[in-house]
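See the structures that follow.
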Structure I
Amino acid sequence: MNWKQEWKPLALIVGLFLACVYLPVGIPRFDGAVTEAFELVKWYAREHVILCLIPAFFIAGAIGVFVSQAAVLKYLGAKAHKVLAYAVASVSGTILAVCSCTVLPLFAGIYRMGAGLGPATAFLYSGPAINVLAITMTGRVLGLNLGVARVVGAVGLSVFTSTNKGETREWFSATWTFAKQITPLLLFGVLAAGFFLG
């Protein structure tokens, strides 16, 4: 046995064991934190997943079934006129009330339909920032100047970031790897936040 390699798993096992032995079950603050953590996960599942994420999956599926691939290729495809593709992609999120989580299935839907990576990424970045609800709220609460600045900044930034990175498969691969790593941790993070806030 090589202890230089085996000490990390052993330390992890011993640490988990000691954490279980000294778990403060029965102490009201700890029990309240555990209950609050599960309440937060329950709220997140009800409010965000049911009301936002599931409809986004259906919209992404509808894009794949009902939107013609020729239209996606014409306006967003890799061979489409760049100015047109980025313009359409960066303002398409205006009609959708999506957040940064629910825009991901829509991004995947248009990308699978043949949209170029650059225009699809422009949509990914600008969609949550320029939807009608976000623009209206910003304009009403913070003033018209900041509402306009939000639109111009979101569209400009989405085009800038997606064109400067280039349309490479490596970028999409890295993004997908990141998404796969983050997605399973999402509920755990909400659970942990509820625990620490509870």
Structure II
Amino acid sequence: MAESPLVSAARAWVSENYPYNRHHLLRALEWLDRLAPASSEGVRLATLTHDMERAFPGPDSPQMTALDDPHYNQLHCERSARIVTAWLRERNAQEPLVSEVERLILAHETGGWAEADLVQAADSLSFLDTNVDLFLGFVRSGRFPVDAVRWKFEHTFDRIKVPDARALAGPLVTQAFDRLAALEQTLLDSPAAGNGNGQPAVSAPSGD
């Protein structure tokens, strides 16, 4: 499909400013285009940019201390929406489009209507496709325990409301669980390598 100038500009913005996890956002747009290739420009922009607050850390950046923290998710959505809408206005985007993107980013963790459910589904599919290694790394570093990461994988799948997306996510979440179980067994077999529970004690940066 022909890509709008704003989507092309957003793709470059993501690629240039979010090297830590840009693949997740770029892949989310690919999943959206597979699920709903006729999606509006607003849905495509929200999918592509929904995590961009993490590309611009600052004093108001929310701090992730647990994977099941709804307050963190709310702050993350709100900060991403502020950053993305400011970027859109700098490029003279029309206010109805800015408002649509803002509303979708604010809802990207929860969904709630057809378009928001698509953004959430594309985010979830991309997470299971691109970020499993990142979260296995959190287990290895001791940042989050196995049970927390297992919950994150399960929650990411369970929250998907779009039937076609759930079907696509099934094999991905199964593979994620299998890899986590294998890692857990490796850590249990090598307790001396960690901090007494088979997990090293080094910290790691956040991201999802």
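Just so you know, all these numbers are worked out from the coordinates, no wet-lab data involved. Computed from a predicted model, the values in this text were never measured in an experiment. Cβ atoms are built from the backbone, for glycine too; each structure is taken alone.
Key figures for this structure:
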item	result
Ranking I, II by percent of Cα pairs over 28 Å apart, the structure that comes out highest	I
Which entry (I, II) yields the derived value -21500 for helix-only ellipticity at 222 nm (-39500 (n - 2.57) for each DSSP H run of 4 or more, over all residues; to 500)	II
Comparison of I, II by distance in nm of label points 7 Å out along Cα→Cβ at positions 31 and 79 - largest value held by	I
When relative contact order in percent (Cα under 8 Å, 6 or more apart) is computed for each of I, II, the largest belongs to	I
Top of I, II by distance in nm of label points 7 Å out along Cα→Cβ at positions 15 and 47, largest first	I
